[in-house]
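Just below sit the structures, each encoded as structure tokens.
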Structure 1
Amino acid sequence: MKKTVRIINILMLVLAMANDSSAQKKISDNGNGTYTNPVIPADFPDPDVILVNDTYYMVTTTMFVFPGVTILQSKDLVNWEYCSNPVPRFDFSKCYDLDSCHRYSHGQWATSIKYHNGKFYLLFITLDEGGFICTASKAEGPWEIKKLPKGFYDPGLFFDDDGRVYVTHGYNKISVTELNPDFSPKTKDSLVFTGDIRRGLEGMHVYKINGYYYLYGTYGGRDGIQVALRSKNIYGPFEQKVVIQDTTPGINFGIHQGALIRTQTGEWWTMLFVDSGPFGRFPSLQPVTWIEAWPMVGVNGKALITHKKPDVGKNWPLKILPASDEFNNKDLGMQWGWNHNPDAANWSLTERKGHLRLRSMKVVSNLREARNTLTQRPFASYDQNTPTIATTKMDVTNMKDGDVAGLAVFQDPYAYIAVKQMNGSRYIIMVNNGKVIDSVSIGRSAVYLRTVASNSKANASFEYSLDNKTFTSLGNSLSMRFNLSVFTGNKFCLFNYASKELGGHVDFDWFRTKFE
């Protein structure tokens, strides 16, 4: 049955993209040679993009979610698909195992991606553990990770044409450091520029274009300012130019921080991001026009919503990033990531074919502490008034007293709808920011849980069903926030944790998303 459902879903997607103009609200590509921003309506912040042969690769920030350091690939800068998650887990602190501490709002930050002499490089920092370099011969992996003796804040890795290697880094005070072949510092940090528009200059990427070294970065914040610095010498002195400062209310408000990109045909583009509400920070693709050797973004100082697609020499098929999952494969789809490091012994896609099994693995008091919470980014609709609906089917036959398992919308605050077993009886409960708001007794082992989340209205409601036809609201609405205490967009979560004893498990049959 599930295989049939998956085939039907694929056919519906193909038909929708080919024939239904309303489907274009779900993807950036409008099917007529134009695209609409955001290029991906989901939480893919701090983008860096490179072109290798005929493929574009974009790395983004995942922080405390693993497998992480997500790389996407595209042939045309508009239609993206998952390529790899280069860091399966992060074993450099017990906090990544939620062992008496956590890394919410910390972990992997803005990453620099480069390709040099047949090898891919990812350079990033964690605020607590320092600097790391990941390398691979193919973007699909396998990747190797190495801890560096020195970390660089918001690094911009650069291989110069004379064989030297540099990194730009810093917050407000921007430095350049030459590196050894092993990416340890070869020189002391050299201060090359101090932000003078306001505090917060960061996120520098380095390019050498027509004899100039360009440092391309941002004065961060929701009302970000994108700037370029240029000099004939990597060590400066640098002059500064605001290339876009757009505070027009709407989907491009405060667009900033990202990469400069030259296509195969010589066009110039930039991939930046926008703080887009509780769902997170969405990448936005903008044209670049060189004016007096400055890369000016957008048109007449304004970021564009709909525009002609980049010329990459040919047309490529439309793509849509996956969200729903029937759990029929032996591996999780790359849209999924665990909240902190997973424990492979306590989850399975093979113990019960066609199901995701989550075992309780640690007695905890709340969802924030729960190991093996499976998360994914919600996608917003291009119709701002249309919410995103996520539904899952869960079998609770093998729960133990004190177990809590269900579907969450997670940030700070968070909320969920779940089944809790107490004294041998099961209840569906709705919890909002740690407080039980409502509950109802159930006598069945199969239950359907749903959340209806609106990025534009910043709220999420919760429902349950016993037949997947009639859904009943429970509890109240979560007022979603993008809180810096977590620093990623709100996530859909599937979870199971024990509050009393271990030994229980639940099986998720499927997880499906749609727009209302």
Structure 2
Amino acid sequence: MKKLLTALFLTLLSISLFAQADKDVEKLNALLEADWKKHQLEEVPVAPDHVFLRRAMLDIRGILPKPHEVKRFLADKNPQKRAKLIDDMLESKEYAELMAMRYSDMFRIKSEFPINLWPNAVHAYHHYFLENARHDRSFYTVTRELLTSNGSNFRVAPANFFRASANRTPSGLAQSTALSLLGMRFENFSGDRKQAFEGFFKCIKYKSTDEWKEEIVYNDNTPRTIEAGTPDGIDFTIKTPDTDPRKVLADWMTSPGNRYFARAYVNRVWSWLFGKGIVDPADDMPLPENFWNKLKLSTPSGQQPSNPELLDFLADYFTKNNGSTKKLIRLIMLSKAYNAHWKTVNHQQAAAEKRFAVYPVRRLDSEVLVDIISRVLGVYEKYTSVIPEPFTFLPQATRAVQISDGSISSRLLDSFGRPPRDSGRISERKRIIDDSQRLFLMNSGWIYNNAGRFHNRTFGKKSRLKLRDKVDTVYLTILSRHVTDSEFKTIRKYQNDLKKKWLLWGDLVWALVNSKEFIYQH
């Protein structure tokens, strides 16, 4: 009887939570619709199921759906199937790996110059963010740990927050903290706010140990009086060692009333899912002085932000849910903005993309693009590094998304704009398609030769499947959709014109890998 009552209670609780989540989605959509109506933007159709599936899989897991997953999703008649898909993906190991990559960019996880964390610290720091993402630890808790941890940077992973900076002076630490946690440019602070914010970092010290490259991060215990202040004008007189200035900063940063912190984080998460923030770039938020006036006019870089009310709603939701990143992502992905088609029904494309009335088309991130090309071709890049020592050889079939160290890369990853993680700025990541990338995709023997092996690797040499079924499998594998009748008619005619019929498969795979539909997130 007790077990039955417990099960009934949990079921009712689950229904209650989902009902509240639905209400939050409705509120989010109402803000979006009001903004679209205000700017006379027509609501676009919902993205087809195959488009949403591909979009969500790439944004949350960094991989393409398999053909059987596409078929199963398209056949599913459950009206809640998109929500279920999101929930399932947020519990996957690939989600944690992709989020760890994003945090690694954000917090400059790199062994070599100019960050110089060294391998042991890199692995510890990356694993810390991987586990945080996997278990959905509150980002408020994570932030407090980053700001207040002491100890070995090899053994106390969050202590690397103050190690992973090219400039470890109080000014340099103030700059990296403002950028990573507040999305603000320290160089834009007024003179008195710069000096005040630097005060929180004046007691941070480092010392070496007998272990190679290890450092201890600690707080100087010399008694002193420090004047420190936050960007929004709150000043503190701190007496050390009784009070750690970093804890004072952490208290302010993680306070439920600190919308600057919450706005910065939700705006960054939004940019991960849409390729740009509500305020864009997401690490150039307006400074606290007259925040609302500046937000409604322009950011310091002159960019016009889209929807300030939306930003505050998401910040409040994030705070109300105790800094849960998974809940925030789920809310955004269920919104009309994320579910929208990529193309407008009229000639308002630029305006609609700016205000998220359509899903903004963008080139896939370097690591994700290289990974899905490798998966389609059945071969993976080899990632090695002669520096740092000891020499690094990553296991075969390592996905680029899984690489913890910004110092380990490849010519292909660099060509497609993988960030060097020198400054932590979003602008380090390049999402444009340029001539060198096009030339590689079109002329690479590595791509074409392995594309030619797709047929035998997928179907076997003596496959008796019909041509239509084989072509459909190719489309499901590469573009996550079925081939259309007109496309198949063109492909069949092309094969009929070939003297060597087997050349069709290499040519077809090569053509699809070079298509915008494959290279771009849409």
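Given a computed value of 22.1 for mean count of other Cβ atoms within 10 Å over residues 280-287, which structure among 1, 2 does it belong to? It was calculated from structure 2. A value of -16000 for helix-only ellipticity at 222 nm (-39500 (n - 2.57) for each DSSP H run of 4 or more, over all residues; to 500), calculated from one of 1, 2, originates in structure 2. The maximum of FRET efficiency 1/(1 + (r/R0)^6) of positions 176 and 408 (r between Cβ atoms, R0 = 25 Å, to 0.05) over structures 1, 2, that is, the highest value, falls on 2. Of the structures labelled 1, 2, one was used to calculate relative contact order in percent (Cα under 8 Å, 6 or more apart), giving 18. Name it. Of the structures listed, the value fits 2. Tell me which of 1, 2 gives 2, 11, 16, 15, 12, 13, 13, 8, 5, 2, 1, 0 when you compute P(r) over Cα pairs in 5 Å bins from 0, in percent, for residues 328-423 alone. Answer by label: 2. Source structure of the calculated read-out (semi-axes √(5λ) of the Cα gyration tensor in Å, 40, 26, 20) within 1, 2: 1. Among the shown structures 1, 2, from which was the value 0.10 of FRET efficiency 1/(1 + (r/R0)^6) of positions 264 and 496 (r between Cβ atoms, R0 = 41 Å, to 0.05) calculated? Label of the originating structure: 2.
Read the figures in this text as sums done on the coordinates, not as results from a lab. Predicted, not measured: the structure shown is a model, and the values here were computed from it. Cβ atoms are built from the backbone, for glycine too; each structure is taken alone.
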